[in-house]
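As structure tokens, here come the structures.
Taken together, the values in this text are just the output of simple stated rules run on the coordinates, not laboratory data. Everything numeric here is computed off the predicted structure, so don't read it as measured data. Cβ atoms are built from the backbone, for glycine too; each structure is taken alone.
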Structure 1
Amino acid sequence: MGLTIRLATDSDRDAVRTLCELLDPRDYLPGAWDAWLSGPANQMLVAHSGKTLAGCVFAARVAPGQVFSQGLRVHPDYRRLGVGTLLMKEQGGLLRERNVHVARGVTGRENRRARAFFQSVGWKEIATVSRRRMPQWKPSGRQAALQVPDLNGLLVSREGVAHFRRIFFVADRTWLDEKARQGRLLARDGAHALLDPYSSEFGTWVVALGGPPAALGALLRDLSPPWSERGGLTVEASDHFELQSALDDLGLQPPEASEAYVVVESRV
């Protein structure tokens, strides 16, 4: 096959766009290209077979020693020839050279083909997550208790250029302490909720949630301004039955099929 894998350059833009349009005219990757390529800590790889772009994959640094991997694309003529596997292997090798120890990604919960591929290259599924919304949210407005729980190693998400709009990483104690000082990490009776800044599209956004279901419900109901000033409530939460039942009781809408997904991880 004569495959060559190298770091992408600005000159690869048109070939990547052509490949993405061939696979899916609505692909978000061409729109993300400039932001991805301009990040000095990011890594975009391309695979060429002669003059043909056979595939590409991207990794963004999201925390010390951690990257978020996405944008794996393989030309239809080169599928089932190991291109995707070689790209992921090369990505892992280059990340190790940069002292990155873990890569994570996200795929749709119903995307069986992608989940099987991740398994075949040694990635593990570490969480199943659903995104649920309450467009008209009216909390009680009582003051939610603020604590600084021992949550070192909490899997959280933040805004990012990604298909699912969120990039996952594991937060360390320093990062969590900072969010607590900002009033974004709330906890009570063993329950915790991590809040993103207000979003004009989705209102209050809970990006990590856990603990006893009854305490979780009380914590969300009692959120006070500025988190509850306007807009709805969007919650990203594990698919754990009791947690999802607590969200049912609060009146959140069931997740759409496109907003139920799996977080995968590789120790590189």
Structure 2
Amino acid sequence: MLLAIDIGNTEVTLGLFTGRKLTRSFRVSSETRRTADEAGLLLRHVFPELERGPGKAAAGASSPAPQSQGARAVLASVVPPQTPIYVEAVKRLLGRAPLEVTADTDSGLTIEYRDPRAVGADRIANAVAAIEKYGAPVIVVDFGTATTFDVILKGGRYRGGVIAPGILTGAEQLIRRAARLGAFELKTPKRVVGQSTEESLQSGVLYGAAGQVDAIVKRIAAEEKIRPRVIATGGLAKAIAPHAKSIERADLDLTLHGLLRIHDRVRGAKSA
């Protein structure tokens, strides 16, 4: 079994793989005050099959073997204060530290950023999974705290990307700065032209995001002279994908699958 952890600015995404099959995934908020003890309790609650055996053996029995014997973990984080918390929680749970994915990890990508270390681990994982699952050229649009566009060309070339304000990040800032605007539910309005403040906000945020995706993808394709597949991921991917003509499909677990593939690559190299 492999425990995959993606620590983002808004959410922590957890996934458990048996072989190459994702058996279960779970999302929690990125609570910066969470301790290693709390993170460990969370992992035990979500994935009880990873729980180690009790500290003492039953009478007449030898030392108990961990139920998670052989289980490993891989972690990607863009929130440095959270990283050591989950690393410690994994060590307590599995008896070994997770593989921490960074730009220095052997992912199989050729990163063409001027400073490769500036590329987030989640974006690297997205690129690795996108190449294997969908081929290249491909653009991954990740709807998170920021909306990121990652451009991957043939030959495993991570060309670069685009970073735009996230959908909810922008909406929250708008509401905070406009006295007469209030919180609203992000869902598809019945009409583009809203007939209430809530409908107008829904239309502006949702169709604005979809239009942004189509416009940026069009510019990327023209600049790089490619006809890419476009894959959406992140918490709001399913809400936006149906309204963006350029998005081919939403794959909410893309990052987790990328972490699996990077872990397998690194583990295989070490075994060899």
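Of structures 1, 2, which gives 16.9 when mean count of other Cβ atoms within 10 Å over residues 72-79 is computed from the coordinates? This figure was derived from 1. Structures 1, 2 were shown, and Cα extents along the principal axes in Å at 74, 46, 30 was computed from 2.
Here relative contact order in percent (Cα under 8 Å, 6 or more apart) was derived from just one of the structures 1, 2, and that gives 18; the source is 2.
Consider the structures 1, 2: one of them gives 0.55 for FRET efficiency 1/(1 + (r/R0)^6) of positions 88 and 152 (r between Cβ atoms, R0 = 30 Å, to 0.05) as calculated from the coordinates. Say which. Derived from the structure labelled 1. To which of 1, 2 does the computed value -11500 (helix-only ellipticity at 222 nm (-39500 (n - 2.57) for each DSSP H run of 4 or more, over all residues; to 500)) belong? The structure behind it is 2.
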